[in-house]
Structure P
Amino acid sequence: MIKINVLEHLEKLGLGVMSFYFNTITVGSNACNNLIINSPLLSSTHLVLDTFLVTQEHYLSIESGSDDSYFMVNSKKVLGKKILKAKDIVKIDGILFEILDFKYDKPQPFGKILEEKYIALYNDPIERGLLEAIEQNLINLTPNK
């Protein structure tokens, strides 16, 4: 999980707190990135943020996506890779964001994640009603074989 606060962004709709529930996120101009910045000065994948665990300590690294790209951390130019900590400020063309929190999450099988989310929703009375209505409609729409 990586949580950031976007302080400046070329597109004002991109401002605010964002949480990514992945161990790795990418930033760049390509639409395949988790955080997209429409700037001709950025490479398609300009930055890679990656959480990892070493002897029960959670870490977050940031690395430029190409040899010739750089970024700023706390107003200092960085080429290559750097370990970040909470409250660090990262800047690249068109965006400024603060690292709020991060945690390495052990990857789980996708089915297990869905099962846990379903159980959490089902335990909430309001959400349970919605799930039951959806299930009933899905059962009604499923053709008999």
Structure Q
Amino acid sequence: MTEVMDDYQPVTGDILEELNSHVVYINQMFSEQCEFDFGYNLESIEALDSFINSTRELLDDDSKGDIARIVAPFLGEALISIHGGNWAYYPEGDIGVNLCGGKIMASPHSKVEKQLFNGEEDSISFFYKVILKKLSGE
């Protein structure tokens, strides 16, 4: 779920722009549908969690991958907003979020994808809460 990273390469250019465009899309889509202030907060992550759980059984594997690519950047930005950080590459090339100056590296895409395939046992809201606790030193 998370690991300590000292050496990482930040995500830049077109890939960072793509991540940001997915964040804007999710924010717009859910802001229109939610009766609360959708943003980088637990209530919004819980709304995404509920969306994933309510649609996952309706999706084929390719569609689940597409949804993960669109939802994960929002989850990542929500984590970054807590204590700062940035998108970064794992040594094997996957993308995650570098938090607390490399003390924590989390993979929102993997977590969203796991919930899409496995259900509530891989909840993104639980993941978010765990990261919050780690970032607060608990």
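Values computed for the structure shown
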{"item": "helix-only ellipticity at 222 nm (-39500 (n - 2.57) for each DSSP H run of 4 or more, over all residues; to 500) from the coordinates reads -7000; which among P, Q", "result": "P"}
{"item": "Entry that produces 33 once relative contact order in percent (Cα under 8 Å, 6 or more apart) is calculated, selected from P, Q", "result": "Q"}
{"item": "Which entry (P, Q) yields the derived value 181 for volume of the Cα convex hull per residue in Å³", "result": "P"}
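All of the numbers you see were taken from the coordinates with simple rules; none came from a lab. Treat the numbers as computed from the prediction; the structure is a model and nothing was measured.
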